[in-house]
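Visitor: In the part that follows, the structures are each spelled out as structure tokens.
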Structure P
Amino acid sequence: MASATSNESVHAIKDVPAEVLAAVEKKALHVPSLDELSAVLQHALQANFANASATPVEVCPDLTAAPYHLAAPGINGSPRLADVGGVPYLIPTANRNVLFDLQEVATKVDLPGAFFIGAGAGSWKYIGTNCELMPNVHLGASNNLTTTAIVAHDKCELRPYDTTQVGVLCNVLASEGVRGPVVHVKASVRTGPKDFLSCLHQAIVSRYGQQGVGLGGVFVIREGKAKIHVMPDFSPVPLCSDAEVDQWLKFYEMQSPLVCLSTMVSGDLGLDLRLTHTHCFSNHGEGGHYHYDTTPEVVEYEGYLVPAEHIYRIGRPQPCMSPVHGPAN
């Protein structure tokens, strides 16, 4: 998806060398205690919500059950983040030859059979059009609950996605998919300017910065509505400014409940990382890239987060001279 909180430049890349797409860079992340992390997150949430808490719990609930509907029961077991590809392969002109596969990503992040959740672009070759992707697949259990959102007749359409191929970019949490210690986060009735995700991300940026803390997990918007975008098919003309990207994207106000799959890091760490990326899906046919809630007086969030041990940068786009970053999350 084209919206990015990232240090990536955006440009057209043609004939990307195979060795660039296959390249892997790995960095260890700082892993704070869950007690410390919970305190950092709760402080930020309480400044923007009437009701808010962040609490360490020894074992998360079974996340395959409602309302989370994940492909594995938990998000623990060697948790790690992967930042795959990037916006420069999409804008200003899409490079349709850039495709990745989560089976290969699992090998590259040293976790064969991984459980993946996150946000990305789907494969136009598989779907037939450019699309948003909500990865939700446990490779080791052969359980793929991934969904994709497309624009059809100017409306969002949510579809099953029965392949592990992904498009030009993807940000995922990889784990063994087991239940274990996590941070349980809850917030309702937004009273400040920052939405749930902005609170969480800015909290770790302020506290940890380039020390490097990464989080991944799932949260549900239980009540209220949210601003979501869905990418239409690739633009027939180059998108050379953020304004042109905004005009190309299709924006919607979507109704809860929405299941959101999220990753975030506290700093770039010299890897041209996308700092936060969240996509959502639902049982009522809506989904896409999450921006923020639009009904602060009634909004209610709940979810579970785990700190990642490592981050892997796969297929990093090469430097360029034409910066277009897209709208912020």
Structure Q
Amino acid sequence: MPATNGNDVLYGTSASDTIDALLGNDTVFGGYGDDRLYGNGGNDFLYGDYGNDTLYGGVGNDALIGSWGNDFIYGEDGDDVIGFSSYHDEIGDDYLYGGNGNDRIYAGTGNDRVDGGTGNDILYAGAGNDYVDGWTENDLIYGETGNDTLYGYSGNDTLYGGNDNDRMLGEAGNDFLDGGNGNDYLDGGDGSDTLIGGFGNDQLVGGLGTGDGVNRLNGFGTTASTIAQIDTLMGGSGTDYFVLGGSWGVSYVEPGDGYAVIANWDWTRDWIEVKRVSGGSYSLEYRSVSGIGSSATDTEIYFTDSRGVRDRIGIVQDSTNVNIGRDFRYV
């Protein structure tokens, strides 16, 4: 059936086809072969099926699925859905681009590259080691499984690393980054950011660029019970809250010598946030801790509970200018 400017249903062959659906709300199946499918105008459904396919949604709110193979998918203009949640974009190392509009993209298995384009996008990396970039506006990004690299770029973005060892960068805007499980690297970039490392040995950076605002750095994973966590919390050029406790209790008191290393400490603008515990107390000791920063003297932060059990929960790297009465904020 040839394409018309109406609402068509078009099928490819076992060869490598090029199908232009023209105008209308069309449904296009590529079939076998390495196909090129163009939705053009209208709200279209494009399904690449087998082969290494290239799909262009065109103008309109389109739904695009590459399925099997290493596919290139471009949503272009409109609020598009790429992949679908029931099976994401199936198997293959895909390139998925949302284009203009508020898009929802499901990458699926394989090592995929996902670009949200302009608009407020929701991006799911799926399985595999993926690279995801939210681009402009306020994006919601899920790394899911695999060692992923997630960029919020501009806008106030929310990034969840999920499982495994992820690299997450908020870039510009007031961002929320949660590493989840694994040994993650989180960098808030410019703006007032909240960084949560989750379970694992994480490195959190508040942001060192110009325009950096107020950051909250919390490396502790509350699901831990028997494994020591060692996190690095690196302050930015603005005001930083280094979190060593909260609604879950005091951080880093699980079995083993877990603690947070607080780097780039500036007592004139930064705070150490701790949990106020009945019968408990905090204390400081000063020594050069092996493996922490330079040979300069560090400040160790200890918590002693009501039973007299004492745990080291933090180390302020290369600084002794720490005062409990001045620098601690109780929650």
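Visitor: Thinking only about relative contact order in percent (Cα under 8 Å, 6 or more apart), which of P, Q has the largest value?
Guide: By relative contact order in percent (Cα under 8 Å, 6 or more apart), the leading structure of P, Q is P.
Visitor: When helix-only ellipticity at 222 nm (-39500 (n - 2.57) for each DSSP H run of 4 or more, over all residues; to 500) is calculated, the result is -4000; to which of the structures P, Q does this value belong?
Guide: P
Visitor: If you work out FRET efficiency 1/(1 + (r/R0)^6) of positions 77 and 93 (r between Cβ atoms, R0 = 25 Å, to 0.05) for P, Q, which one comes out largest?
Guide: Q
Visitor: For Rg/Rh (Cα atoms, Kirkwood Rh), find whichever of P, Q sits highest and give me its label.
Guide: Going through P, Q one by one, Rg/Rh (Cα atoms, Kirkwood Rh) peaks for structure Q.
Visitor: Still on this structure, I have one more. Here distance in nm of label points 7 Å out along Cα→Cβ at positions 229 and 309 was calculated and came to 1.8; which of the structures P, Q was it taken from?
Guide: So the calculation was done on Q.
Visitor: As an exercise: mean projected area of the Cα convex hull in nm², for residues 221-316 alone, calculated from one structure in P, Q, equals 8.3. Which structure is it?
Guide: Derived from P, not from the others.
Throughout, read-outs are computed from the coordinates displayed, never taken from laboratory work. Just so we're clear, the structure is a prediction, and the values are computed from it rather than from any experiment. Cβ atoms are built from the backbone, for glycine too; each structure is taken alone.
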